[in-house]
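The data blocks that follow each hold one structure.
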Structure I
Amino acid sequence: MEPTVTPDGELVAALDATVERARRSALYRQRLAGVRIRSLDDLRRLPCTTRADLQAAGTHGTRAVPLADVCHYGESSGTTGTANAVWLTRGDLLRSARAIRAAHPEVFAAGRILMNRFPFMAAPAHLIQLIAQEDGGVAIPAGNINWDVPFPKALELAERTGAHVIAGLPLEPVVLGRLAEARGLDPGRDLAVDTLFLGGAPLPPVLQRRIARRWDARVIELYGSTETMLLGTSCRRGTLHLETELACCEVLDAAGAPVGAGGDGRLVVTTLGIEGSPLVRLETGDVVRLAAAPCACGDPRPAATVLGRAADAVELGGTRRYPFEVLDAAAAAADALDSEIFFVVVLPDRLVVRIETGMPVDGAAAAAFAARLPGVPVEIEPVAPGMLLDVETLGRTPHVYKPVLLSDWRRGRRILTVVEGMIEWPRPSAAEIGRLVRRVVATALRRRRLGRSL
């Protein structure tokens, strides 16, 4: 039976089709048995899918198509827990790639050079490659987690090729900018980059503006996840708009009721543009704030600010703050000291904002922080250049991970610098150390013996 025609008729039909596809997976076979979506209320009555559900379903649990129809397997980074699997068809990837290009035709156009620094286990890297294959530019596959293109070579590639776009994680232009300065280059003057396409981590407005000034380039924010694919990109005014053609996004309060304009709530996503691993009412774990008014750019799609994971919220001084808010305030404090490199440590009684700067510290940094997070106790700690972000270290190692700029010492790893959050040094056991020493000694002795025969 066809769904009842309503003002939301097209959306209802798309949701019904998603439910039908999802029933072909092990995760939803019983859960959605007999379910039809004839109104938005039908969708809202369905239980949410949690990340625990995805993990319990296993690697193939969300796959709703034969393997013969799949062209891409991906896993979430596991930043906030166990990694989740996703199986995508070529059509799934193309829909997100085409939506990005349609939203930014002047950025992704034939003849433009796109340096693709997204890690290649993550979907955005493949979307950039597909955009290029669809005549949206010339892609340089230079993912930042590989042996071939460490940061110094990435900068050389951008300079030699005349790259117009750098696509990657938000800290990418910060690191490359530091490397450029060390070589006597001004990113805004000496490089051809005019667009920075950044996603995968919080990107506070203050940091966006500082990066844009330093590179003399437009910053576009990308939002999505491995499980849901593209959820939105920002317009020329810097407002993030949700991709309503690809996903039905519900923003709900603690009781499960829809949040109105200007309100905060948890984001629940039903995918509309995924065939391989369709998801129905996925609890993303993100908290978003809906814009209080339509964006002045004229785009009618919902505008939102991603505040961060609900589980990562910081309780301090009787207030609850989300990662985006903390990082935005810390970025403002760093900007007051003419820096974009900072690291936040959460302690039981205060936040410690460590800032790389060569400037003397007065009350300006603390005032800039307090203007955004009034009442939150903060300690501004200046550190020497290179103490938080040592670009030489990053240039020597390929083992670079998703950047971390905030560490809650009350919960987990006690990180103090940006580099510690980006590089996970191995912790060998005593047996591994013994094997390593024996191997090194034996190899050195053999090298010496063979050398005597020359």
Structure II
Amino acid sequence: MTRQSRILLADDQRDVLEALRLLLKGEGYAIETVQSPGAAVRAVEASEFDAVLMDLNYARDTTSGAEGLDLLERLRGIDPSLPVVVMTAWGSVDLAVEAMRRGARDFVQKPWDNARLLATIGTQVELGGALRRGRRLEAENRALRTGDGAAEAAAEGGFVLLAESPAMRPVLELIERIGPSDANVLITGENGTGKGVVARALHQESSRAARPLVTVNAGGLSESVFESELFGHVRGAFTDAKSDRVGRFELADGGTLFLDEIANVPAAQQAKLLRVLESGEFEPVGSSRTRRVDVRVISATNADLEAEVQAGRFRKDLLFRLRTVEVRLPALRERREDIPLLAAHFLGRHAQRYRKALDGFDDPALRTLLSHSWPGNVRELDHAVERAVLMARGERVAAGDLGLQAARAEPSLDDLSLEEVERMLIVKTLQRHDGNVSRAALALGLSRSAMYRRLEKYAL
């Protein structure tokens, strides 16, 4: 069981609030509504939200958006990691861009498209959760290393992953080394390893930290809307284009664009993405006027892009542009030394949230945490500890509270055929290399073609 994501809706129109409440409640969100900037501030001061969807225009100021921009800055002052999506029916493109520059994560124009609004909120809730975890991990990490004073400084900016394992040291060193540059970075790793947190850390380490970090989930965009989302469109460009729309590249001008799930960029759009990476130039859909932007691109994927290139689904030249530097995040099973530290962090956070007095994990629970395979990585660990906090009856979390299956003993080699041993070895090597076929083949001393023949043979 996991906590419902909580959304705060701020708008001075009751019918708009009710329509948004019903739409988002239908998607499983817990909703709180307010009708004034002051009420929004009080709500965020009193409770924790996963995202805020707020109007920029209120009854006393229906055109300039000044009251909405002031509210945005007040919310950012209370919680800089809180994702705020702004919404306006009156503001110009310049107003939307100004809101993004002041810290809004995205914007929605009224009347809104339900699917696009839900996708925007879903992306920001997920990213916001990752960023909040990263922020807390950073504070704890610095507190553990250098004392409470450093923890207070950590809360003011920058991201450092909570890590003591040898597997994570190269990641932390690479973030420190390449963060200040403008180099494009490709972050690879399994789902749940913290790619979004690393993207934020790289942005915060750069000279662009005061400028927007704009996120696009390429996996959540259909081919029909991809170009419009990235490059924008002008009114009348297509049937539903009732007004101009600013694309994500323009919103990220001077800052950073984070392209998550980059392997899912439609093939027909890859050439257009390559052009803007090479020249910084693009045209909004339906426009003949060329725009120029200065954007650092950070991308992420859990796919093997080399294999995608070989299969003809991803452009080789685009991969080269995206991967000036690659940051590979190890799976949690590769950094087991960090599990007790991470689990203790999650336990403290969830125990406080659910108002439960818990004093750590008992020995069987710790053994379960250390022996579990963690296919969902740090995200799965977080959810498992949250469940344990809810289920725990004593002062310490027990193994049964975690809801994890006990690790199965591996079969003896004496009981396996030669083919079964080969299959098991290939599976283990792929897991160790995050599913990267090229690296696994190299580790096994196989050519890529020989590796693919075995993958087909064993239905992997």
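Read-outs throughout are calculated quantities, based only on the coordinates presented, and are distinct from any laboratory measurement. Note that the coordinates shown come from a computational prediction; the quantities given were computed from them, not determined experimentally. Cβ atoms are built from the backbone, for glycine too; each structure is taken alone.
Results, tabulated for the structure shown:
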quantity	calculated
Among I, II, which structure scores highest (criterion: distance in nm of label points 7 Å out along Cα→Cβ at positions 15 and 303)	II
Of the structures I, II, the one that 2.2 was derived from, the read-out being distance in nm of label points 7 Å out along Cα→Cβ at positions 71 and 215	II
Computed 23.7, 87 for Rg and Dmax of the Cα atoms in Å - originating structure among I, II	I
Answer label among I, II for the case where helix-only ellipticity at 222 nm (-39500 (n - 2.57) for each DSSP H run of 4 or more, over all residues; to 500), calculated from the coordinates, equals -14500	II
Source structure (of I, II) for distance in nm of label points 7 Å out along Cα→Cβ at positions 111 and 191, computed value 2.3	I
Identity of the structure behind 3, 13, 16, 13, 10, 11, 10, 10, 7, 5, 2 (criterion: P(r) over Cα pairs in 5 Å bins from 0, in percent, for residues 295-358 alone, calculated), options I, II	II
Which entry (I, II) yields the derived value 21.6 for mean count of other Cβ atoms within 10 Å over residues 335-342	I
